[in-house]
Structure I
Amino acid sequence: MAKTPHYLRQWRKHKGLTLEQVAERLHTTHATLSRIERGKLPYNQLLLERLAEEYGTEPASLLMRDPASPRWSILDDLTPVERNQTVAFIEAIRKTGTRD
């Protein structure tokens, strides 16, 4: 089985959670979750959605974003309303043509 890259373990550790804590919350075993994090078992959409909710992010972020990257951490600290305002602000800047 080809290993699909993801950041599941990094997100769990970034949130300061153990395998046991997350497994208990998701009603699975820490062994199963460990195998998924190591790429030994495949993940599915439902698991990604449940993990994303647990970690306070979007499912796609679990696959594409290293949570330790300083480039993203500021967005993670915003409330949903603040995040939407920030995106609207950035879109307004892009529309003005003021970028290089």
Structure II
Amino acid sequence: MKEAIRHDEEQHRFVIALRGQEALLAYSQKGNVLDFYRTFVLEGFRGRGLAEKIVKTGFDYAKQKGLKVLPTCPYVSGPFLKRHEEYRALVVDQN
């Protein structure tokens, strides 16, 4: 199953529609920094790599736009970045 990821710029999130539900990465933007503060995948859809796909899309968007990422979401700052060192250069310090 190939999920389409949609960037909802008005609501500041990346979304995958899932049978009437959504998996998402929510962010806020301050200047040239995107704060990835929340990922959510409904329990019945977890374990399929959806959060990873959405977060990759968010990082790729930041890179394309010349933006940095503040990973305040525990999934992004922990498991995701441990598996994807290639995105570390886009990360700003949380201090």
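With distance in nm of label points 7 Å out along Cα→Cβ at positions 11 and 59 derived from the coordinates and found to be 1.0, which of I, II does the value describe? It would help to have the intermediate numbers written out before the result.
Numbers: I: 1.0; II: 2.5.
The read-out comes from structure I.
To which of I, II does the computed value 6.3 (mean projected area of the Cα convex hull in nm²) belong? Let's see the in-between values first.
Details: I: 8.1; II: 6.3.
The read-out was computed on structure II.
Any idea which of I, II comes out highest on distance in nm of label points 7 Å out along Cα→Cβ at positions 43 and 83?
Details: I: 1.6; II: 2.2.
Top value of distance in nm of label points 7 Å out along Cα→Cβ at positions 43 and 83 goes to structure II.
Going by relative contact order in percent (Cα under 8 Å, 6 or more apart), which of structures I, II comes out largest? Mind showing how you got there, number by number?
Details: I: 29; II: 22.
If we compare relative contact order in percent (Cα under 8 Å, 6 or more apart) over I, II, the biggest value is for I.
Using distance in nm of label points 7 Å out along Cα→Cβ at positions 51 and 67 for the comparison, can you identify which of I, II gives the largest number? Present the calculation step by step, with values, prior to reporting the outcome.
Details: I: 1.1; II: 2.1.
Evaluating distance in nm of label points 7 Å out along Cα→Cβ at positions 51 and 67 on every structure, the highest lands on II.
Of the structures labelled I, II, one was used to calculate P(r) over Cα pairs in 5 Å bins from 0, in percent, for residues 27-74 alone, giving 5, 21, 28, 23, 14, 7, 3, 0. Name it.
II
Out of I, II, choose the structure whose coordinates give helix-only ellipticity at 222 nm (-39500 (n - 2.57) for each DSSP H run of 4 or more, over all residues; to 500) equal to -18000 when calculated. Display every interim value, and only then the final one.
Working: I: -18000; II: -5500.
Only structure I yields this read-out.
Where a number appears in this text, it was derived from the coordinates with a stated rule and is not lab data. Keep in mind it's a predicted model, so treat the numbers as computed, not measured. Cβ atoms are built from the backbone, for glycine too; each structure is taken alone.
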